[in-house]
Structure I
Amino acid sequence: MRMNKAYLYLTEFFSGMAVMAVELGASRLLAPYFSSSQIVWTIIIGTIMIAMALGNVWGGRAADRNPDPARLFRRILVASLWTAAIPSVGKYVILGVSGLLVLTVDTGFLVLASFLSCMLLFVFPLFLLGTVTPSLVKYTVSDLQDNGRIVGTLGAMNTIGSILGTFLPTFVTIPAVGTAVTFYIFSGILLLLAGIFFIRKRLHSWKLAAAVFLFFLFAISGSRGSFAFWENGLAYEGESVYNYLQVKDTPERTVLSTNVLFGVQSVYMKNEGFTGMYYDYALLAPALASRQKENASLREMLILGMGTGTYAGLCRRLFPEYRITGVEIDPAITALARRYFALPGDIPVVTYDGRAFLQVNRKKYDVIMVDAYQDITIPFQMSSVEFFRMVKEHLTPDGILTVNLNMRSGKSGSINDWLCETIASVFPEVYLADVPGNTNRIVFAGNQMNTDQAGLPEDLYPPLQEFLRTVLSGLVKQEAKDRILTDDKAPVELLGMQVIDELIREELQYYKEIFRKEGFAGLLR
């Protein structure tokens, strides 16, 4: 093996690639259940780094005790099979961990569930891959005169492999073939590495055959599964560069979810009625802006976070005088909007980040709706005072900003308090409307807002006019205070996680009560 260093360098290259591919695959496997927030990413990276560090230490000592390359390639073979098994068993492990925590914890559910799931699924194979580098150093260094060059080459091969293992899953394999097949591709590479070694050395032929059989067994079983395997009759389930996507279609409505455990992101009502959700409350913004501008032909609306176009469709039907432009970062969601959610073809949707769009656009709007979320958290760059100043620059003098905040909390100092006070530091007038029976809060902001009920446009659809009078009567004025989010300091993940933890804790009480009365059978039912 010392004579054939090229193969060992390739082993270092592909093991580095596999580590990063598994890490990115881990984020996509966990995201539909726990989100892809910075907190979940931190858990994934921290757990994997712990596994790699322990693997480095143990691998170096094992190579010193017994410098037999066959031992390393057996570990690579086991890591390959474990990685191939993840798509098959991972979702059951995640739900098993979640079910156990439902019965045992009161706080920190999301953090604990994602951490334990990550530990059970990814620590062992990445611990084994962590033994690769110190073992290869032992096998390749035969002369202390050139040990620096050899170790440097091994490190470079690992780094280059890691770079490819970062870009390929994100931009090629996950969008093209999905998370499960991505795991199979990179576990297959590890299996091939070990297989070539054992075939050349004529070792463990029956073990290798068994490993190949298991690999294909996992690939067949895992590729048939669904993230939400308990759901029947989904109209669509898939993945994009940005999101897990799930569409449910019923006779009454069509629903988009980007997270199978945390509710609905968009809804389309097929009877063309109101949604019963926050979209209806946000209709106050174009109604207020309409009565402040006489020339109906010049009304413009911008929606940052278009989603499937629920709000755009409502506004098109109820306020036909508005010319609507949407901004949505995920083109896959826009495609679903056209296919399943009846988004009108003449409403343009720009594929862009909302803040980046404002930076390159000089147009002014009568209404700007901000409804941008990354899974269940608000992107920090669209929560800061600098962002809302930018929004204000793109509003007409009488224009109105409306923002959907999806994590209302009764506690002082919540993320919504920070966001509302940040907006109030930019706009002279800010009003809040809480959505009953929901966790959403709608913010209305402008330079001057006439909130007199008698001033609503007379030509409004009568049920809408009656509904908006109710919304107006419940508005609460927000005063500017000292809790301000900035580009430099906007801990939206931590603030949001506190509210999510509170909401989950309330929900868990329901399941704990079922377990107390009916046991596991009740929970399963």
Structure II
Amino acid sequence: MRRALAALMVTAIVLAAGCSLPERSAVDASLDGSPAEEEPVAPARPPLGPEPPSAADIEADGIKIATFLGDAHRRTYGRGPVPERLDLIWRAHIGSGQTGGAGGTLVTWSGTGWTGQPTVVREGGRDYLLIGGYDHNLRKIDAETGETVWTYKFPDVIKGTNTVFVPPWTENDPSSYIVMAGSRRGVGLPLGSPQIAPVRGVSYANGEELWRLPVPRTRSYSQDADASSLLVHGRLYVAVESAYVYALEPTATVEWNGHRRPKIIAQSPVLYTDRDIVRHGGNLVLESSPAILGRTLYIAAGSGHVYGLDLEDLSIVWDFYIGSDLDGTVIPTTDGHLLVPVEKQYIPGSGGVFKLDPTKPPAEAVVWYFPTEDRGIAEWEGGVIGSVAVNDAYDIERRRPPLAAFNSVDGYLYVISQDIVDGTANGPNNEPDLPRPTLVYRHHIGSAISTPVMVDDFIVTAGYDNHVRVFSVNYRLAEEGSEAEGVLLRGRDGEWYLVSVEEIASFAGGGSFESTPIVWNGRIYIGSRDGYLYCLGVVE
């Protein structure tokens, strides 16, 4: 980064299967040029198909929150109840670590950063968190006590969110789980070093390394890995900051520089153009995480494009050009659209959020645009750096008006309608008269690059004012003559509702928050730049 259904839960991103693996290809050999060794042959798999949703019993063992924003659609954030009071239950020390700064100097960062969301596994009737930190360590933490079970040291600070998954063709047993995370390229390693391999697969059981993935140098000025991977139909989809997306076979490995490397099944084209190099220089960094809609993987690139990649061979099948540096993850909605955060950089207009229809040609894809104010902080001029939260997965009865929430660099949490527009706005490149969605609520949180979460009828968010906040979203049927306050929106059931939002709880931490929280069984877990991971909830 340029500097971060109450019953519907994710048991694991892996459930189904894809196509049989090809032999080692030029794509697989191109990463390091090493000779091929004989590789494991995986069983044949049925063709790619739709990924079925998975429901988790909160008491049953298994993977509960598997990746950044929960699943392949990036729109589940945990399970309630959401605590309506934020007492400190415990805080776990993450500590600090050094990383490369401007001009080749070393700087020290503390705690957790962007996106920095924990994942959750239930094992032996007990919940465990997995989280990476600026101390270079990936940790397994007892969610009840905050005690660290094991650590695995990465070569640099870890900013992103790990992904934990059941390897293909194995039993759903914690001893087989793999935790995958990425870090910055490695302290002391210059760009282009053949030792750069910041993507690691680690055993969930004991924290031992299983494999590592090198990141090649391109015209992008980064060889880091911030994005969260996805295991879908037996393939592990991984984005790296040199602007490639890979499909890996996570259980078939080859020798690499004295370590193991996973087999590469497919590789995308580099996700920038010659024109982008002229406009952005080396800022072509692919930081966002991939998301799945149908048979297409969607990802926002630092080169200014929202790409649709074919799940089978990762060829580009859709390309919506914006031009800004795009950091946040694309969110597919249940109505088949994409919510895309836009930073204000390299564009004449304001940053904000797009809703796009990927079934249409890019020139016809805009559904609406919501601009935020041109007010920045630090190196950000404005717009939205984090991702957009939606209430889609928690509207079990399909009644609520569809909402979206996001934090902006301009200092506000915004809550907007997904489908009701009430005016027009200029786009990021001053495109005139784009439909603008209805604003439901905004609240000043002192600027933020983190992503809020929406669980049940609540929003949890945090920002640079050092506070974690809980907001209640109230839905009241609109009745003639009613004096109830709120914004009038149509629900998914066709009824009209008055929707209002109010802050109900807050917690002051010891530093700013760039990370994304999770909600799990009455508790909120979130990391801070003050060096700690916080567990918040109601202490009786």
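Values in this text are rule-based calculations from the coordinates and carry no lab data. Keep in mind that what you see is a predicted model, and the values were worked out from it rather than measured. Cβ atoms are built from the backbone, for glycine too; each structure is taken alone.
Using the calculated result 18.2 for mean count of other Cβ atoms within 10 Å over residues 416-423, pick out the matching structure from I, II.
II
With distance in nm of label points 7 Å out along Cα→Cβ at positions 216 and 320 as the yardstick, tell me which of I, II scores highest.
I
If helix-only ellipticity at 222 nm (-39500 (n - 2.57) for each DSSP H run of 4 or more, over all residues; to 500) is computed to be -18500, which of I, II is the source?
Among I, II, the structure yielding -18500 for helix-only ellipticity at 222 nm (-39500 (n - 2.57) for each DSSP H run of 4 or more, over all residues; to 500) is I.
Taking mean count of other Cβ atoms within 10 Å over residues 80-87 from the coordinates of each of I, II, which one would give 17.2?
II
P(r) over Cα pairs in 5 Å bins from 0, in percent, for residues 128-263 alone was computed and gave 2, 11, 20, 24, 22, 12, 6, 2, 0, 0; which structure, I, II, did it come from?
II
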